[in-house]
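Got some structures for you, see below.
None of the figures in this text is laboratory data; all of them are computed from the coordinates on show. From a predicted model like this one, the values you see are computed outputs, not experimental measurements. Cβ atoms are built from the backbone, for glycine too; each structure is taken alone.
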Structure 1
Amino acid sequence: MSGQIIIINGTSGSGKSTTCELFSRQSTDFWMLHGIDHFMGANFPRQFGHHGERCEEGISAHPLDESEPEGALRWRFGLWGHRGFAAFHESVAAVARQGCNIIIDHLMITDPPILQDCIWRLQDLPVLLVTLKPPYTVLMERVASREIGTRFASSQFDEERIRKSRERLERLRPWLYQAVYANPICDLEIDSDALGPDSVCQQIEHRLKAGPGTAFDQLRQIYPGGVDGFSGFVG
């Protein structure tokens, strides 16, 4: 019997990592913990990330509007970006197929087609899709108060590189907000500003007891074709 998958979708500052950690810790069931924050921070090679020297082969940041090169940025995937996310999704599927529950934080973006790859690689597995969406102004206040992650604060990064990394992240945030919340379909949407982490976890637990998630079934109707049907993803 397959384990249950919970995907917590939301931008930085939405509380998705906190929710995953708290839910896993408080549950009386066995819940493994994974997600895009750990994947990008620990698994995906730095030189292929959007701060790295080989980002064009992995995940690169490009102007949203080519006529405004200093304006907002968006992600673009190269071969290793596509393959890396495909492997990430396959690893989540493997955990569930071993009968283990797993809760992950994620960015369910449709361009690049992260969401499309995810819905097909987790086909035939029980998935509950939860979106945490506090108001935009609240998100911006939260992320503005954060320092750049320790990943970029190590000795191998000088102050200028840290400054440039922070600037790049600031320019990505408007696009990320639009991209992460462009898909309106989920099993549960929560304003994580109106509710604290404990209440958010309680709502997720309550929704789990109400029955299986249906959002991924709906999304596969909208995005047919399987894992080979999307730009760059390797089946």
Structure 2
Amino acid sequence: MRQFFSIFKELKEREALISLTALFLMCIYLYHGIPRVQDAKIDGLYMRIFQSLSVFFLFFLVPALIIKFYFREDLKNFGLQKGDFRFGIKFLIIAIIVVLPFIYFSSFQEDFQKEYPLPLIAREKLVFLIVWEFFYLFYYIGWEFLFRGYLLFGLERRLGWIMAIIFQTLPSTVIHWNKPEAETFSAILAGIALGAVALRTRSILYPLFLHYLIGASMDIFCVMNSR
């Protein structure tokens, strides 16, 4: 028992709190933030909007409040800044050129067609798709801040940059459970690549932009290529 509690003595309070609160917030999201029924009516759109706002609240606002009022640190230290703009833009241009063709051809696959866009009603009218993509952005803001901001930058000092990238990649991949298999495996590479870019630029904005572009373009391509 003493050996068990000695583990926590070795952990710094800051890093332990970051890890545990991130885990707690993910559990709340998995049980209470994800709609259990896929509805093709307007209620389905409302449920998915609730999901996006839940991610924004749990993964962005709560960690931001912890950083500001408990750690008393600047959010810039957790990647909420412009960072290395020149490198970030170069990365985005190359990544978009490489990734978009894969997104387009993946949108023809049945498992992606069944999954996206998340609110089925977004397939029926353009206005529903536009509304959904607007609120979808809040989902990615929360997602990127929790994994590539709160966890990655929060643990970098203690774990080193390599282990911090791996540490945040683990939950960001596992939380893709029940998504298309190709997407889940891609999340491993994405977690490593986007984590490295976030640390290199000292900003989550470039991973955020790319991640949202991938999600939104997958929705649009799935609608365009639906049978």
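In this comparison of 1, 2, the computed figure 22.5 for mean count of other Cβ atoms within 10 Å over residues 14-21 is attributed to 1. Tell me which of 1, 2 gives -12500 when you compute helix-only ellipticity at 222 nm (-39500 (n - 2.57) for each DSSP H run of 4 or more, over all residues; to 500). Considering all the candidates, the number was obtained from 1. Assign the value 72, calculated as percent of Cα pairs over 15 Å apart, for residues 70-133 alone, to the correct structure from 1, 2. It traces back to 2.
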